[in-house]
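In structure tokens below, several structures.
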Structure 1
Amino acid sequence: MDKLLAVMRELREKCPWDQQQTPQSLTRYAIEEAYEVEAAVRAGNANEVRDELGDLLLQVVFQSQMYSEQGAFDFNDVVNAITEKLIRRHPHVFQAEQFSQLSAEDVSLLWKQIKQQEKQGKPQSRLDDIKHGPAIQQAHDIQKNAAQIGFDFPDVTGAYGKLNEELAELQQAMQGQNSDEIFDEFGDCLFSLINVGRKLGLSSEMALLSTIHKFRTRFAFIEDQAQKQHKNIEALSLEEMDQLWEQAKQQLK
């Protein structure tokens, strides 16, 4: 671990790319690496799991180094914090004499009770318990939670109208060529589209996964056809690829 931390410090001192990174610029990589870990575990390849866990650990080390440079905390602080949290949330293990044997359900309930105690005195929102997972799922859960107190459109018509409003604002931002506004309005459009799906009773995550699978299948068809024609796919014109795409739509229904 000390060697890894030393390598990370040296990279920040000498590597131009690493020097340019910020905590904000790296968050996407942490998310990507977490998905890579999940995929490797699902595939059942221990060597891949080892490698992907290393990549995920790098993100922890990288972020810790940058915050250390700011004087906020270092990697040891991260380790100490999670160690103390695990001990605090497992009193049935580390203070076993005070607890009779607990079932898995009892342990889960105890964990939740301790988490609530830790939150006492801190500002709380009804959205705090929504997991910071994939953005699509977060958006869906936030909208569903807000709807429980009536902060919602009465039907899908209102949600669809809001989507059109956001699309118009995105178009206006694009015309103004303001990159920050374009970024914000694009996010608003995605959020509104997910809300339309929710009002329709659809899972945006599953719908997008279905479309991704469909795109992969059709694109593979284009690659296969190009190979059969003894052509390099990079050499195909957009018109040729469109024609093959239409063939894929007809043949791969």
Structure 2
Amino acid sequence: MEISLSSRYRSLQKIFSQHRKVAVAFSGGVDSSLLLHVACATLGPSRVHAFHATSELLSPVETERVERTAQGHGCFLHTIEVKPLSWPEFVANHSDRCYHCKKKIYQTFLTDPLFDKGAALFDGTNHDDLAQDRPGLRAVSELSVQTPLADLGFSKKEVRLLSREFALPTWDAHASSCFATRIAHQEPITREKILLVSECESLLQNFGFMGGRVRLCQETATIAVLQKDLREIQKKQVISNINASFAFLGLRKVVIDPQGRSG
């Protein structure tokens, strides 16, 4: 571990050690998994509570991974079902959709009967996230949720490096987000569109493209696969098979994002 990275890791431990109990907003992704690991290693699992929001916007596989991870650490896991499709400001799908969603979810955590009022809530935002357009960060700030990875300058690359050093299974996991992020802004979010995204991405996985995403805009699907898979998906027979499968689901046009996804 580099000296600067080692020093910042100790600072991260020090932040946790200042609390009697902590709560971690746990999505099961790379960042929150590292945060949960450090919290449990520093305080002991009996003083750490993981809060996970489940909804139809997420794949059941993600919740299963969350449960396995929390069980492996031995900390408390509180899985709370939320219903974003009942929130008008979320369904409207304006540019601030993520702000409203994040705020409602974290308010739900903070007011849950099982949330220790003396605990601090931690979020896995990393330093790279601060340079991106992430409306949810405003909600994190307004609710005084702590973001130590961002505060201490941990980049995504460094989070993965530490995760690999600690043998966390998420160290090379693909970046993930809820299905609502695949629907073009201003198009109302419906249960049918969410199910369509889920079906399309499952089809991509069946074709061997793991970590791919399908963005919807009316009846057009834009597919973004990992950059290493760009050459494969552009093969005539492969794209022909994908087109046929997507057409069966009612999508008239399929576009391949030439930039792909970095991870």
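Where a number appears in this text, it was derived from the coordinates with a stated rule and is not lab data. None of these values were measured; they are calculated from a predicted model. Cβ atoms are built from the backbone, for glycine too; each structure is taken alone.
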- Item | Source structure (of 1, 2) for distance in nm of label points 7 Å out along Cα→Cβ at positions 28 and 164, computed value 3.2 | 1
- Message: If relative contact order in percent (Cα under 8 Å, 6 or more apart) computes to 9, which of 1, 2 did it come from?
- Response: 1
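Among 1, 2, considering only Cα Rg over 2.2 N^0.38 Å, for residues 148-235 alone, which has the greatest calculated value?
On the way: 1: 1.55; 2: 1.33.
Across 1, 2, Cα Rg over 2.2 N^0.38 Å, for residues 148-235 alone peaks for 1.
When helix-only ellipticity at 222 nm (-39500 (n - 2.57) for each DSSP H run of 4 or more, over all residues; to 500) is calculated, the result is -25000; to which of the structures 1, 2 does this value belong?
Here the read-out was taken from 1.
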- Item | Source structure (of 1, 2) for FRET efficiency 1/(1 + (r/R0)^6) of positions 156 and 228 (r between Cβ atoms, R0 = 30 Å, to 0.05), computed value 0.10 | 1
- For mean count of other Cβ atoms within 10 Å over residues 36-43, which of 1, 2 scores largest? 2
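As an exercise: Rg and Dmax of the Cα atoms in Å, calculated from one structure in 1, 2, equals 19.3, 59. Which structure is it? Don't skip to the answer; put the middle values down first.
Details: 1: 24.5, 74; 2: 19.3, 59.
Answer for the origin of the read-out: 2.
Assuming 4.3 is distance in nm of label points 7 Å out along Cα→Cβ at positions 12 and 172 as calculated from a single structure, say which of 1, 2 it is. Each step should come with its number before you reach the end.
On the way: 1: 4.3; 2: 2.0.
Label of the originating structure: 1.
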